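Structures given as structure tokens follow.
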Structure 1
């Protein structure tokens, strides 16, 4: 979390002194003080009520440091919270700067690390209450983020973490080793499986890391490795709805997880196709565009002379998927509707060929 992403607040003169100390250590952070204490000439921003300014700023900053009573801050935050994967970090500190308490979004939001940074800057002590940290156990959601894995059902994290804290060994299905190597220091906390948990264990906490669309229990923490490249071709003006429906149908038929798509890929000539652009926006991924002469060099199972005449290459979706994934074979060959074509290729997983 960068300094410019942090807002600092105080309510009293003693607290403002500590807030100014912190702001001087983080010159790019923004300092908010009550109007009676703020010095606008020094770049300090005045506010008339903590609840109002916090509501205005809550989504604008990645982190908030408040020299204020925790109870007061909790009441101000009550109507602003959306979820641990969406809320920014919140740290509260006492007016003397002796303690910096990670109050909200300790892991995914970065409040635990922010509390440590505040404590280092002020010579105080960070107070971290997350159970896994205090037990010396891995933060699975943070590990997933560091590895680029997408957590599909964050609600399952609480049960999995509780199992770890209480000394249980959590089953882990990670056939390609996307997560397992990062858990080396905590390997004794997990029981690695060769197959997904069987029906008798369906409701027990577990961790699954896979790009396949498995039927998962609500009790399983499912992580999706971003390893599937979707190649797309289309007629001019094809709607995003037709492309989305084709994608969903193909993934359902072939047992693939939508959360593992890391990019769409197509020919450069389709750069202005709004349907492709909108689909990428809906999936929160990028589009990779390849010139026709580059696609022409890729061997594909289903070349199209018609595409060669119109686009300059005998393959769009299959060749683009292979190039994007750096693969030499397709996971799903060309599938099509009236106006769109789609193919899927897979990146190599850790130690696994595609």
Structure 2
């Protein structure tokens, strides 16, 4: 039988809601910090044994239902000729961002050798974990990958990206197409290595105005999902922070599930998408900085908002915060796994 998590993503009958956390292998865990104290971030991503070790730590500690491979969404950009750096402090940085149409011309097909480490890590995870645990592969969605390359790093409003899209639409579309095409073989390699589910992160997708969102974000994500071919594993699409108004459009990508941010009303989202997709999320990550009592109450309230008959995927509304006490993460996981919907609700 397939893992509980995989069955839930497909909308098959499950005995309870499965649970994992975005960024579950990260700085809030002591084992991860011990590895990072000796290993630069990119070296960790490119060392399959170490990446597998930190990917497994949250499973061993919390027994959640899925392990996500430890990697970074910007490895693909680096393989496409847009080098990325991860300084000791602060977020990712691109020394030579894409700022002109001429810059787009230096972006090339990805060097698969520079990203093969991710598939190698997935092989270790799949061979190590029991069949009851799912392995999640992932990548950026095309827009978020392009946004980082244009912006030169993270941003509050991605003003350079939005300006580039308005001022140079042909070059922007070319960059989106090259990025989408690059993600397909990258994800196919993860599938071949044993990924049971894929998640596409479009964290910043909602920063574009609606017309450009419809023109580029959804069609290019759809292109990636369709490009994975028949027989692909199920896909979860995270349409990003502030994407509540665009859920119906996100359904058009063809993903089996949508991951919701913490600003989205869960019950209202179910009312809007019905049975078209599964939903994942969406506890506010800041709650994990409070107390186990508050976490248990908020998690239970979230799960009670799921309508009968839906195989919900419990998660946070974004990545877990680095200052989260591990015992608070445990309170969230344990509450989900102990929760039982009304009799027959998931059958």
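Looking at structures 1, 2, which one was distance in nm of label points 7 Å out along Cα→Cβ at positions 10 and 330 calculated from, given that it came out as 3.4?
Values: 1: 6.4; 2: 3.4.
Source structure for this number: 2.
As an exercise: helix-only ellipticity at 222 nm (-39500 (n - 2.57) for each DSSP H run of 4 or more, over all residues; to 500), calculated from one structure in 1, 2, equals -8500. Which structure is it? Each step should come with its number before you reach the end.
Numbers: 1: -8500; 2: -12500.
The read-out comes from structure 1.
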**Q.** Comparison of 1, 2 - label where relative contact order in percent (Cα under 8 Å, 6 or more apart) is highest
**A.** 2
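I have -0.56, -0.99, -1.34 for log10 I(q)/I(0) by the Debye sum over Cα atoms at q = 0.10, 0.13, 0.15 Å⁻¹, calculated from one of the structures 1, 2. Which structure is it?
Computing log10 I(q)/I(0) by the Debye sum over Cα atoms at q = 0.10, 0.13, 0.15 Å⁻¹ on every structure in 1, 2 gives -0.56, -0.99, -1.34 only for 2.
The numbers here are math on the coordinates, done by the rules we state, and not lab data. Values in this document were obtained by computation on a predicted structure and should not be read as measured data. Cβ atoms are built from the backbone, for glycine too; each structure is taken alone.
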